[in-house]
Structure I
């Protein structure tokens, strides 16, 4: 069974790029971090234990992870590109707080069924989907 590391190594090899220790540290850090990190946030997490990794290396590696299909780029209205792993087969959706920026992931089989029904009603074949709902999280509603 192929691992995410194998997938990344294969992608790099097919594109004439080297597998470096820094790229592997970034991949491991990304996969073990909470979802929806920007390259800068990941860099700040990694530099504590890996002071030789630069921001540009993290940024470029995150682009490679997105290009390879390991990560998805997300834009939640805060003008930052955030990344989440593509490790789950389940569709999930996002609630984004307009005030604090908190992102809450959720799954809902009713939404899934409605999307499939809507696509079928229009003889449309879905390739992927994204649902983002914006508002105020419980903490920000009390302010």
Structure II
């Protein structure tokens, strides 16, 4: 199974990884894993005055902060994973990568806010569910 694992480095990502580790059907050598982190874009006006290499370095550094403990997790499980960092809006990027990559499953952690909070603030998980045609496993 081709699995996309969306991560943000939060405690909800850690909870999702713990869930995967506890369930052999989701974590194992029979699956192919791609770990995705979306780095928020620097506002266009600020990005316009920055050197492209400095901006790229910023995005790479931010992604690596999130990826470092997750690389250790996959190494401890003795599982290979591909790590992909994208720049943009999290929900849009996750849904686009999931659909374009023809993944069998998208796994992500969720804050688990109630309906009222989602209505007022929105939720990355809710937006991904609305935009994505790939099956999604949300771990709360």
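Every number in this text was worked out from the coordinates using simple rules, so none of it is lab data. No experiment lies behind these values; they were computed from the predicted model shown. Cβ atoms are built from the backbone, for glycine too; each structure is taken alone.
General observations
- Each of I, II could give FRET efficiency 1/(1 + (r/R0)^6) of positions 22 and 54 (r between Cβ atoms, R0 = 30 Å, to 0.05), but the derived value 1.00 comes from I.
- Computed 1.0 for distance in nm of label points 7 Å out along Cα→Cβ at positions 46 and 70 - originating structure among I, II: I
- Parent structure of the calculated result -13000, given that helix-only ellipticity at 222 nm (-39500 (n - 2.57) for each DSSP H run of 4 or more, over all residues; to 500) is the read-out and I, II the choices: I
- With respect to Kirkwood radius over Cα pairs in Å, the largest value across structures I, II is given by I.
- Across the set I, II, mean count of other Cβ atoms within 10 Å over residues 14-21 reaches its highest value in structure II.
- Given 35 for relative contact order in percent (Cα under 8 Å, 6 or more apart), calculated: source structure among I, II: II
- Comparison of I, II - label where mean count of other Cβ atoms within 10 Å over residues 38-45 is highest: I
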